[in-house]
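Each reported figure results from applying straightforward, stated rules to the coordinates on display, with no laboratory input. The structure presented is a predicted model; accordingly, all values stated were derived computationally and were not measured. Cβ atoms are built from the backbone, for glycine too; each structure is taken alone.
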Structure P
Amino acid sequence: MKYLEIFNSYKHSEKIAYICGENSVTYKELMLYSDRLAKYILQNCGVGNKDAISVYGHKDFLMLVSFIACTKSGHPYCPMDISFTKNRVEDVLDIINSKFSIFTEDLVVDEKFNILNRKNILDIIYDDKYDNISDEGLYEIDSEDIAYIIFTSGSTGKPKGVQITYDNLNNYIRWIHNVVGNEKNKVYLNQAPFSFDLSVMDLYLSLYSESTLFAITKENQQDFSSLYENLKKSNVTNWVSTPSFADMCLSMREFSCENIKDIEYFLFCGEVLTKKTAKRLRERFPNAKIINTYGPTESTVCVTDILVTDEVIEKFGVIPLGKTKNGTIIEIREDDKVLADGEVGEIVIIGDTVSSGYYKNSVQTEKSFFITENNIRGYKTGDLGYFKDGNLFFSNRKDFQIKLNGYRIELGDIESNLLNIEGVISCCALPNYDSDNKVKSITAVVVSNNVVNEKEYVKFLKEELQKYVPSYMVPKKFKFLEKLPMNNNGKIDRKELKKILESK
């Protein structure tokens, strides 16, 4: 069954579907409210209209109602978080250019945009007159129709909308649901904002299995005591986050199985999972399973997985990304040549979860997407990686590759080797440019609990790092912070880190 049919089968369920703060909504309410809003959309846009609809907000239950209502009425939804600047919101609204947009939170935008605000939405979903309106057009979504559009940063300064089809999402859900054992009635953690595709993992895994999604707001995540109290009361069984968010939680001594007792799975995506983080999680939560995954937004969240055991941690120098899911082929290429195992090249994904391209952006689509001879979509990720022992490994981003004094250097190579050094908790390597925009040196920003004398510790780090990398890769400068800044998606915020260094 496809996910809309699954969701519809829960329309009488009194089970809690979603919790955020003091507010919650049952499956019965979620299905009823989304039906009413879907009928409003059909009334105002017309049956057969499939224009995208922007949905702005944060972790309110109305976001879920809006997403499902858009899908039920045949419209792609485009999630935007409150972390988006007003300019970015208006950029997206301009690109989408729909009859109206749904705002679950207040934001004043140009009056040319027609906004359905929070009060409007509540009036619609609590109005039983929609129950007697015809169901014509409801649940009429085809395999190649767009289910959602997630905007990512574009090199031109304008965001790119990644469009994911209904088939893409169904293929992804069926696979990832098997990864966690096809079990129902779980509690999933929602850490990422809905504008970040990692949230697709927890949202649809939870809804598909009639489980409960427990959301932690941006405000909660910035306050350790509030974060801990929320985690403690969540009864979360299936943890979904970036590795950086897990690192932040591990900095709290209380974050352990003694206090947060129900975790069965840790699912990671969006960043490199380090051996250090995996080891600490194994120590704190010895009975929980750690799943590492990999994939870009353009291939519906992720396409590989591996169970990270003690044996895996010991066997490999870095944590593998795992094996490729059914329905997907991954090739390692240099230009159009497919490389052999062990050779580093660009990760190219071909398969049934590859996006149909960028929304209203044929130039960027043609640059990154292609169709195989067998009529299967493919995507050039821009990530560098290699295969070894049947597993995919991540090397770095093509755009994190720099040249210094003629040497080609992967910044991630420096970072992963710094993490091998005693006392280094987290780190980030940043290139420094001269007036001609050439890299003149590298600065490493380090979080460590071993810094007593900075000068002596820098000397120690340089000596230790030279055991792992050539001398030309050793950063010229080292800076120390109590923690690295993270962006709203839970990844290290390199731009903000540069600003912090420039202000010191």
Structure Q
Amino acid sequence: MAYLLGIDIGTSGTKTVIFDLQGNTIASSTVEYPLYQPDIGWAEQDPKDWWDAVCSTIGEVLQKSAVKADSIKSIGLSGQMHGLVMLGNNGEVLRRAILWCDQRTENECAEITTRVGAERLVEITANPALTGFTASKILWVRNNEPEVYEKCKKILLPKDYIRYMLTGEFATEVSDASGMQLIDIKERTWSDEILRKLEIPKELLGNVYESVEISGRLSKKAADETGLAENTPVAGGGGDQAAGAVGNGIIKEGVISSTIGTSGVVFAHLDKPVIDSLGRVHTFCHAVPGAWHVMGVTQGAGLSLKWFRDNFCISEIESSKYMEIDPYILMDEQAGKVPTGAKGIIYLPYLMGERTPHLDSRARGVFFGLSAAHTRRDMIRAVMEGVSYSLLDCMEIIKNMGILPRIVMVSGGGGKSPLWRQIQADMFACPVSTNKSSEGPALGAALIAGVGTGVYKDLNEACEVAISTKNTQDPNVQNVEIYRKYYPLYKKLYKDLKESFKIAYEI
């Protein structure tokens, strides 16, 4: 039998999955690794942790499935976007990777805007300069760590570092490269104008592929380290959101996804690029050849619940060990006992600043409305609702751009929670559905790889074969009305606190 391998290099961990050609999961493995925060608003990871996790998870899925290495027809890669990996002469990592949620580059964003021009920057890259994007990170290293920048010979994104370790190739693909702010979004290639104005040598960057193209083959060294077969094809793959969209069937207009991972994303397919003039949502190249997508991003989605779990839910963590279940299940049960609206608590999920709709790296998390009558379970519910309000912010902007959903597919870790799915259905005031596979980006990456090696004719065929709806949750009319009353207050809180966030940042 033939199989496909999908590897998703996430922020909290790497997941590797073997799929059959019908999209069924044969074996899955996940390894977590640390996130380093050397200063407030900073976020870094060690690329070696990613590679160790890739080798470990590949070994585990091969062992669990008993699938022979030469039965893996191709490998697809997905990964967290925007991260900066800098390599030296011999391919060595020069510093820890600066991640998508890092907020240190405010000055560099101003520098980019000055060098390129605000309007011209949006014309070419479809987005204003943002702290999360890779270009500002490159300038930060150049401005603050010149000795590292001078040694840098190649710049890669997280999943593309794994591609390099697998194949020895320096390459990327259009969907992930779109988030570097160095791509001409309409032309789907590096922008010579942007690179010239930012004084970034083009030779620092890898070749750009369409996502379904084969970008390299497994080296002997990587085969020995992973247990896979030498010369196995590795496809271009996709940024986690584009790959996850393919894994959810978001490859045509009218279908929108809402994903709660470490970040939260509302994602819509575009046949032609459409740009929000205010830059509140991002327009990028899709993993579908010749297509684009628009997405709103909230920085601290699943991150908010993980933060609350790690700091305030010790009893759930301990109980889950004895019960052999995920502590999030216990937290979900607790939050489910709290009425809609979390008894008046509103949570602002700005633990790492915020992108959509505020573009404010200084914003911070807030619990509003606490009283002595409230309990921890009320706060858990408030976190889940606050994250969902932030996704509603994204959805409202996308709708105002004339992109109207017929179907909303929910996924990510938050998509596994029936309560969180119901909260989204109630806030969006429309049904939400899940796919039979919950593997999202890993599945999308595998399907992309399947197209690259001719297993499927194109992504339409791949999705028809591998993707189907598992369940649908309709909105509760009473809950819809409750959230409609709270949502304006949620939005007002940021406006009221915006100046206070700035003052706190400058103290």
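Quick one: relative contact order in percent (Cα under 8 Å, 6 or more apart) came out at 10 when computed from one of P, Q, so which one is it? Let's see the in-between values first.
Values: P: 10; Q: 16.
The read-out was computed on structure P.
Looking just at mean count of other Cβ atoms within 10 Å over residues 239-246, which of the labels P, Q belongs to the structure with the highest value?
Q
When FRET efficiency 1/(1 + (r/R0)^6) of positions 127 and 303 (r between Cβ atoms, R0 = 35 Å, to 0.05) is computed for each of P, Q, which one produces 0.95?
Q
For which of P, Q does distance in nm of label points 7 Å out along Cα→Cβ at positions 63 and 111, calculated from the coordinates, equal 4.6? Walk me through the numbers on the way to the answer.
On the way: P: 3.0; Q: 4.6.
Of the structures listed, the value fits Q.
Give the label, chosen from P, Q, of the structure having the highest value of mean count of other Cβ atoms within 10 Å over residues 159-166. Can you show the working numbers first?
Numbers: P: 22.9; Q: 26.8.
When mean count of other Cβ atoms within 10 Å over residues 159-166 is calculated for P, Q, structure Q comes out on top.
Percent of Cα pairs over 19 Å apart, for residues 143-310 alone computed as 56: which structure among P, Q?
Source structure: P.
Which of the displayed structures (P, Q) returns the greatest value of Kirkwood radius over Cα pairs in Å on calculation?
When Kirkwood radius over Cα pairs in Å is computed for each of P, Q, structure P gives the biggest number.
For structures P, Q, calculate distance in nm of label points 7 Å out along Cα→Cβ at positions 119 and 391 and state which one comes out highest. Show your work: numbers first, answer last.
Details: P: 5.7; Q: 3.8.
Comparing P, Q by distance in nm of label points 7 Å out along Cα→Cβ at positions 119 and 391, the maximum is at P.
Match the computed value -12500 of helix-only ellipticity at 222 nm (-39500 (n - 2.57) for each DSSP H run of 4 or more, over all residues; to 500) to one of the structures P, Q, and report its label.
It was calculated from structure Q.
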